[in-house]
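**Q** Some structures are shown below for you to check.
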Structure I
């Protein structure tokens, strides 16, 4: 480590965390704002909610296919070109949503957004924080993954207030332009590994890590062995269920609140939810740092399931706010828990390849998440039954992930030896 980095109170890792935060803000713009556009678009164009929210699903499905590809070729093409190309395509595509008048149009553009979305959002954000931090990684990852909630808290009331005046078409134009500008800022500052700047990861020396050398030697389960292992598929299935159960309801919360007579408060309540989600990510990240991934996982999924059940009993504003705050603890399941789980079980050496595959599969699940609640509403006339099913998915996810962590310690040891893994499939 250079003398400057030893004596300086500021470590560049925190700047990289800020860059990762901008990546997550892009994710919010491409996905989180859709919840406020469901009602005006379906009303104006005469779409069924389930059919319309399939465009959100298509974004998730396509990003599920492309995220492993981005992860595989990231070391070859470099993180700056990846972010630059992806953000330009996504910005233009988001602006083109403003010209859609048919479901087919929304579906086609969703293919382009979904195809390039991973390259400028969650993948670079996760890789940067994972590489730049040893100490307080959970805390840093919590802030990074939670920044989308801060962006949502700022943008939700703005979007809610200006959409009736400007119309949903101009909202898409504004979002597309903003994505292009933020993408340029990310490209200018992002750097995927401290060794390229002659630095060590934050906190490496304090914990006596071998990562104090600029030329860091990483260890971990090989990609080939990981994808054949039982822990890999337990984690993947768990994240899929958690993605559907927790993330799927997010897009429907404004419509749900409107349906129970809280339309006027929906924007404010969504801001409360977003800010709570940010705090939840910091909380869960800190739980991981101090108590380990098991405690963080149990807390996240148990409290989220309670929040989903609370939704079914909402009668007024105070209880709605309380339910949203409780449910927000489950938000880290789709962005924070997966990278921490991958590092815990498989190590850092093949992180981008393994994480991008798990993330890709979970994004496929995201493609069915919003429609799951949308079609559930269309079939039953309410969100009650889908929410109970979502709570059950949370509990199932918890048991799958805890089992994966237990088996993962054996997998790491066996992969370091010449013998075949005892936890391998086939």
Structure II
């Protein structure tokens, strides 16, 4: 397992002083790399990774050199920075990091204490995309929107809002209204704005009001025609023509993500005067992969890993499992961070017919202890098994070929076990 290249940096500095002013000054010092490409900025609570990845593949299918910035990573920040679906290599990452550090020193900053891991990775990414002369960048927000490091960019051409819900309450606010206002901060004047379907009450109306005030056009994905046929197979409508797609991503929620992507795609085709006939949609979508997001990593027995770490994601996880494995006995290994709404998460999770195994994610500062999680299960009439070692527990569970094994919760739990399935 690779170590993080920026482990020595502060993990987060969100909200500490005017972070955006610092990052904007650094982008200027680095030659405004953000101004060299068209940018699709993606914000939301869930679905950002899948949505952004599909969009990047569509642009690549049209022949554009396309960068994508995602988070979090599993093993190394290199995973967050890709061009044409190829990850930056470690040597190049280190070389560009030196360039970023030199810019920080010129501005009187200490790059080892005044920049967080995420901020440093974002700056490295922007310089790298400019070096490779990317035509487009799909830029995924880390946390929130208005104060997120990615919002230091000077412009974006498209803003996409995936499903917005309650998460990161300690950073974004303890109400849906506060969270929506923060995420809406990525909007720019005269922009194309696309919103995922089935938003919570008040979300769409707020985004519409803000878009109108900024002279931007907003497109609601709710009317986009996407039919779920069976797992991995969909029908989508573009310009009155139906297309059959194989999308190798599991989960009921992918229907909503596809609606968002197809709505954006139709807007993009019109704005950029492009033609869908230039690309083989079936070929584009069958190449898409996502690690740790409702990912089936083994078939005998079935093993699914899902970094469903907040209430909305758990609700989608439960619904997807109920649809795929109705009334089937399951083994579920789970672990969460203590700043999540774990009580509500467990209320949903225990509706599944499962034996539960609890463990502590590999994030000591924020992880909920497995003993504390076990008590919360017991308060709901369920007695779980405590697993001090998540990897050993998962290996043992896979000995039972009669039950699908589901690993769900914090990304730091998925990170701990995912390499068991690396080729």
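**Q** For Cα Rg over 2.2 N^0.38 Å, for residues 342-381 alone, which of I, II scores largest?
**A** I
**Q** So if we calculate mean count of other Cβ atoms within 10 Å over residues 310-317 for every structure here (I, II), which label has the highest result?
**A** Checked I, II; max of mean count of other Cβ atoms within 10 Å over residues 310-317 sits with II.
**Q** Have a look at I, II and say which one yields 26, 18, 14 for semi-axes √(5λ) of the Cα gyration tensor in Å, for residues 70-181 alone, as calculated.
**A** Checking each candidate, the match is II.
**Q** Taking FRET efficiency 1/(1 + (r/R0)^6) of positions 286 and 374 (r between Cβ atoms, R0 = 30 Å, to 0.05) as the criterion, which structure among I, II has the greatest value?
**A** When FRET efficiency 1/(1 + (r/R0)^6) of positions 286 and 374 (r between Cβ atoms, R0 = 30 Å, to 0.05) is calculated for I, II, structure I comes out on top.
**Q** Also, quick follow-up: When helix-only ellipticity at 222 nm (-39500 (n - 2.57) for each DSSP H run of 4 or more, over all residues; to 500) is calculated, the result is -24000; to which of the structures I, II does this value belong?
**A** Going label by label, the one that fits is I.
**Q** Give the label, chosen from I, II, of the structure having the highest value of distance in nm of label points 7 Å out along Cα→Cβ at positions 30 and 110.
**A** II
**Q** Using relative contact order in percent (Cα under 8 Å, 6 or more apart) as the calculated read-out, with 15 as its value, let me know the right label among I, II.
**A** For relative contact order in percent (Cα under 8 Å, 6 or more apart), the value 15 is produced by structure II.
Laboratory data are not the source of any read-out in this text; all were calculated from the coordinates shown. None of the values given here were measured: they were computed from a predicted structure. Cβ atoms are built from the backbone, for glycine too; each structure is taken alone.
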